[in-house]
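What follows is calculated from the coordinates using simple rules that are stated; it is not laboratory data. Treat the numbers as computed from the prediction; the structure is a model and nothing was measured. Cβ atoms are built from the backbone, for glycine too; each structure is taken alone.
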Structure I
Amino acid sequence: MNPLSRQEPYVIQREVKPLDFLAAGETASDFKETLKSLGIPPEICRKASIVTYEAEMNAVIHGGGGVVALELSGDRITIVAADEGPGIENVSLAMQEGYTTAPDSIRELGFGAGMGLPNIKKYSDELEIETELGKGTTLRAVILLGPSDEEVNDLCPTA
């Protein structure tokens, strides 16, 4: 089946529980296996898995849990993660590699290294973050099924 010829959007959604490190990562694995079974190329599956994992971990660690959804529609995969956590005080600071607000107890478990949002940005073609202090955060990442504009420019330089 050619995933680009899909008529109806394909949507899956999973609940993510707060501080559930035993289940953390299951959503990313489920999404990756689903995409593989639909014939999505391995590199795209890998990108979607990384984006989903990082968003899932942010909900587990910071957001008090939440919902992560994946939609495959037309030429793109959209991953949406929503929580009702404390919100992100400074998004531009949170986008910097190594910046973390994770408590020591989380970092001692090997999580909270401050690479979540930077990795989401790196592996997605579009990224939007809506956040409100005291209300929560919704992250929307898009991964294009075809080459991104940057990849096309790398392949076909102009002058």
Structure II
Amino acid sequence: MGRNALVKLVNYSEATKEAREVFDDIMKTRDTEFVNNVWRALASYPPALKHFWENMKDVMLKPSRLDPLTKELIYLAVSITNNCTYCINTHTAAARKKGLDDELLGELNEIVALANAGNRLVIGYQVPVDEVFASKQKASPWKKPKTAKKIAKSEVKKAKAKKVR
């Protein structure tokens, strides 16, 4: 990735009201006065900044069945696969705060490399999924929804039928 952003990295004093609100939430949520470059770049288009920050909080920060280190390792693995230098560095730093050490990083990189190699081989050979691993989930056929008018008529009929009983 290049050293120069394609957009101006917005500082707090230059930010729109909407961007400042997100910057304030980032600083409050992270208990810091530092706002990363990714957020500053996204502030050049505040709707993207707001959407991505809300999504980040919802997925990465809210409690779930995945612990915080596992979430960071998944994010890091995808970033390695996508060759995103920025994300590799920021999420390695975040994972280190949650317990990542050099040995675990080495294991993670081996898994990522193995998975990418395996995926490419399977794609290249177009290997079919074994029956024992195939999903047993069956999709029901799509049913066209009733129009609002038909729904209203149906509800009136049901109401009349209840009154008759």
Next item on the list: Work out which structure the value 2, 9, 18, 22, 19, 13, 9, 5, 2, 1, 0 belongs to, where P(r) over Cα pairs in 5 Å bins from 0, in percent was derived from one of I, II.
Entry: I
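Please compute relative contact order in percent (Cα under 8 Å, 6 or more apart) for structures I, II and give me the label with the greatest value.
Result for relative contact order in percent (Cα under 8 Å, 6 or more apart) over I, II: largest is I.
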Check: With distance in nm of label points 7 Å out along Cα→Cβ at positions 70 and 126 computed per structure, which member of I, II shows the largest figure?
Finding: II
Check: So helix-only ellipticity at 222 nm (-39500 (n - 2.57) for each DSSP H run of 4 or more, over all residues; to 500), computed for just one structure, reads -10000; which one of I, II is that?
Finding: I
